[in-house]
Structure P
Amino acid sequence: MLDMKRVGKNIKAARAKKNMTQLELADIVGVSYQAVSNWERGNTMPDITKIPDIAKALDIKIEDILGDEESSKAVSKVVEEKQELLTTEEITDIAPILPPQIIKENIKNSERDNKLNIKALVELAPYLDEEFLDDLIKEIDVTQIKELVELAPYLSEDALMDIARRLGTTDAKDIVDFAPYLPDEAFTEIAPKLTITNIEDLVELAPYMPEEALDEFVKKTDADKLEELEDIVCYLSEETLDAIADKAISSGKVKSIVKFAPYFEDNTLRKIADYFLHSKDTSGLSEIAQYM
């Protein structure tokens with residue numbers, strides 16, 4: 001990928017060597033002196049059609065501006081309107097200075113022979129419009145969901161839904177970083193396919209999961225592990241919290257959920273208080289009572 005700072009330094013050094021001002025270079029190339037200033041500070045890149053003009057004005061090669069022979073060859077293919085297609089590597093390398101339409105045309109043509117991999121898509125995503133990127137995603141293997149995380153911010157909800165539908169059984173750990181970008185509908189699609197081996201996995205996902213999906217996982221929690229739900233009780237529905245209380249009462253594990261009291265509704269609190277009143281150990285009653 002082209003380095004804007006490096007290109008800027010190369011232009012500035014060549015201009016200084018020619019004893020030329022930014023305004024003089026701007027006049028020759030046909031841009032504003034502010035544009036030249038921005039190039040040299042590494043804030044922007046010259047338009048690809050201007051690069052040969054800059055090289056000519058400064059008596060240097062395109063390669064001297066870009067700092068790379070391969071990038072220079074790719075630029076020459078575009079500005080000289082050669083019929084030769086850019087390779088995926090060339091597209092990725094000079095994407096910052098390629099017009100979006102040229103990127104799309106070359107990707108479409110190159111895909112006939114070689115499908116873009118996720119790594120290439122990640123690098124090109126900032127330069128592609130959402131609709132085009134969504135179409136490309138349809139052809140991408142989604143089994144390695146962790147590799148798609150960097151693409152997620154550029155995808156539409158429809159594309160994210162498509163990934164959710166195509167995704168197979170997945171370890172919950174692999175979905176954690178992807179979760180913040182998923183709409184509720186996509187998460188509902190993925191939830192039944194998740195393999196969650198411990199509560200810690202669920203804790204990381206809880207802030208992003210729809211309440212219904214999270215409730216389904218929690219209802220399956222063994223009575224001996226109810227205490228581990230402490231970090232996610234704030235995300236649970238009243239119905240599920242009541243079910244947790246019932247499970248704790250029937251298994252004699254009520255002490256393990258006393259700390260959940262701030263989240264319980266009155267009817268659930270009364271149910272737990274009644275349990276303590278009729279048991280030999282009433283040590284948890286005072287803590288429950290303060291929320292009634």
Structure Q
Amino acid sequence: MITYLFQLLDQHYEGLSKTQRILCDYTREHYLDLSYVSIKELSERTGVSVGSITGFCKALGFNGFADFQRELQKMAQQELFSMREIKNSIAEPSPEEGVLKEIIDSNILNLQRTQTDLLDRAFQEAVNTLSSARRIYVIGLRSAYAVAHYFYFTLSDFKDNVTLLSVAEGDVYDHLMHIGPSDVLVSIGFKKYTRATCDVTRFFRERNCRIIALTDTLSSPIASLADTVLIAQNSSTTFSFVSAMTILNAIVVAMGRRDRKRAIRELDAKQAVLKEYNVHY
């Protein structure tokens with residue numbers, strides 16, 4: 001149901017008025033809250049009139065706000081169900097010695113579900129886009145930061161045009177003033193999506209840069225801003241980025257194979273420096 005509603009928002013976005021786009025963006029960011037607020041309260045929060053809110057709902061194909069809100073309530077129920085699944089998984093009184101096999105089996109299933117024809121096409125498109133990029137920027141915040149850093153770290157072993165973005169210093173946009181259509185952003189985010197990641201992704205979109213999103217659903221806010229969307233399946237009962245890391249690892253290998261001689265030369269040079277300075281035992 002989440003996918004259905006967000007697909008509606010994506011399909012109608014370009015044809016919406018400025019006021020309706022405000023409601024569209026607000027819905028994406030606050031869809032759980034909207035499942036119980038009144039139309040009057042929504043009007044006060046957004047500064048959009050009650051009549052315009054009704055018009056927005058009808059533009060999406062709903063009979064009115066009440067009909068629209070019923071869909072939001074279904075989304076909220078689905079979200080709460082997923083949270084209960086995670087809690088129940090943790091509270092499961094099964095023997096501790098069986099947890100490792102349980103999680104391994106879950107990750108294997110996630111990888112099998114991740115492999116689709118749609119992902120194959122998106123993967124090839126992502127490799128083509130990254131291979132021709134002037135500069136590659138990578139962003140992923142909070143729990144997704146580890147995934148983003150892994151991609152940056154492994155790709156920069158043989159590519160010197162990769163930048164890992166962080167908003168912690170507050171000057172991220174100062175470093176992006178000269179980006180353009182030949183630059184690419186790899187935006188990584190999973191539920192619950194980080195507002196700053198969405199903001200930076202939108203900044204790249206407004207400057208006509210190519211965007212590759214690695215996320216968990218087509219309904220995620222960064223997916224709607226991306227040219228290429230890589231979907232990493234995940235279980236609702238475990239916290240794992242195995243699928244995401246596997247996709248990124250495959251991208252790194254594919255890009256290395258595009259220019260084997262250069263990649264191997266760069267890797268050998270870096271290995272020599274690490275050996276010279278005794279970085280590793």
Structure R
Amino acid sequence: MKLVVNLIIIFKTLLTHELWKKKRLIPLMRFIRLQFIFALGEKKISLEWFKGIYLNIEKGDSGLSGNYYFGLHEFYDMGFLIHSLKEKDTFLDVGSNLGSYSLLASGLCRCFSIAYEPVPNTFLKLTKNINIQDFRERIVPKKIALTSIEFGKDKVLFSTDRGCCNSVVDEKYKGKKEYVNVSNLDKETENIEPNFLKIDVEGFESMVLNGADNLLSRSSLFAIIIEGQTNKINNLIRSKGFTDYNYSPLDRKLRLHQKVESNRIWIRDSRLEDVKKRILDAPLRRIYGQKI
């Protein structure tokens with residue numbers, strides 16, 4: 001049944017993925033190859049993604065395997081990231097899961113990344129995925145749950161048995177759970193100047209932003225990618241001087257936000273011209289023979 005569900009997801013993505021609109025069968029062939037490898041009894045495999053960047057994939061790692069199939073699974077957001085980050089920038093990956101965004105930021109763009117992943121078993125996989133890379137000294141993983149300034153506890157319970165959907169739970173949760181240390185983004189960034197922030201925390205984006213008031217006001221932060229798109233979140237980010245955009249990686253064009261995607265791209269208004277120049281100046285990347 002799970003294989004059928006995965007096939008449905010693959011076919012849906014094939015129909016809309018901009019990078020493969022002229023070569024729809026290639027990602028499908030990579031999907032079949034990986035499923036065949038696991039069917040033969042392999043529990044995990046290391047596969048080259050971009051040149052010199054490897055995905056340490058275990059069966060069930062949907063985030064990493066999606067990038068193996070499609071090159072850039074979250075095409076618009078990942079394309080924006082690799083076209084706008086530069087060496088010496090600092091990237092904050094909040095809810096990094098297995099580290100796809102951090103691998104792109106530090107592997108392709110050669111910037112410094114801090115990858116926050118609170119779920120213990122996911123954090124262990126994240127560190128393994130980082131440690132197989134030659135550029136691992138540019139990524140710092142932290143097993144910390146980021147929340148609001150007002151959050152009065154120093155630890156919080158996280159589910160550990162829901163894969164990429166693990167999140168904060170309470171004592172009543174009947175599945176596996178574990179306590180994790182708590183901090184906030186303002187505290188975490190007191191002594192650094194972050195340039196790019198990505199937040200994907202399974203519905204707790206508002207709490208993370210409520211602990212980032214100072215960070216959101218700092219001119220060094222030129223871009224945000226965030227999964228949560230409630231009116232409250234959108235209004236908060238706009239109040240800090242950001243505007244939301246859609247991005248087309250193939251023609252490197254930014255357009256004012258019209259089409260709702262799973263994530264939303266925000267750019268600081270005062271840095272818009274700088275970001276446009278970064279995009280145009282970014283080197284050409286190749287992924288599975290495709291140019292981006």
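Work out the source of 3.3 here, i.e. which of P, Q, R gives that when distance in nm of label points 7 Å out along Cα→Cβ at positions 67 and 219 is computed.
The read-out was computed on structure R.
Of structures P, Q, R, which gives 28, 25, 18 when semi-axes √(5λ) of the Cα gyration tensor in Å is computed from the coordinates?
This value belongs to structure R.
One of P, Q, R was used to calculate helix-only ellipticity at 222 nm (-39500 (n - 2.57) for each DSSP H run of 4 or more, over all residues; to 500), giving -18000; which?
Label of the originating structure: Q.
The numbers here are math on the coordinates, done by the rules we state, and not lab data. On a predicted model such as this, the values are computed, not experimentally measured, just so you know. Cβ atoms are built from the backbone, for glycine too; each structure is taken alone.
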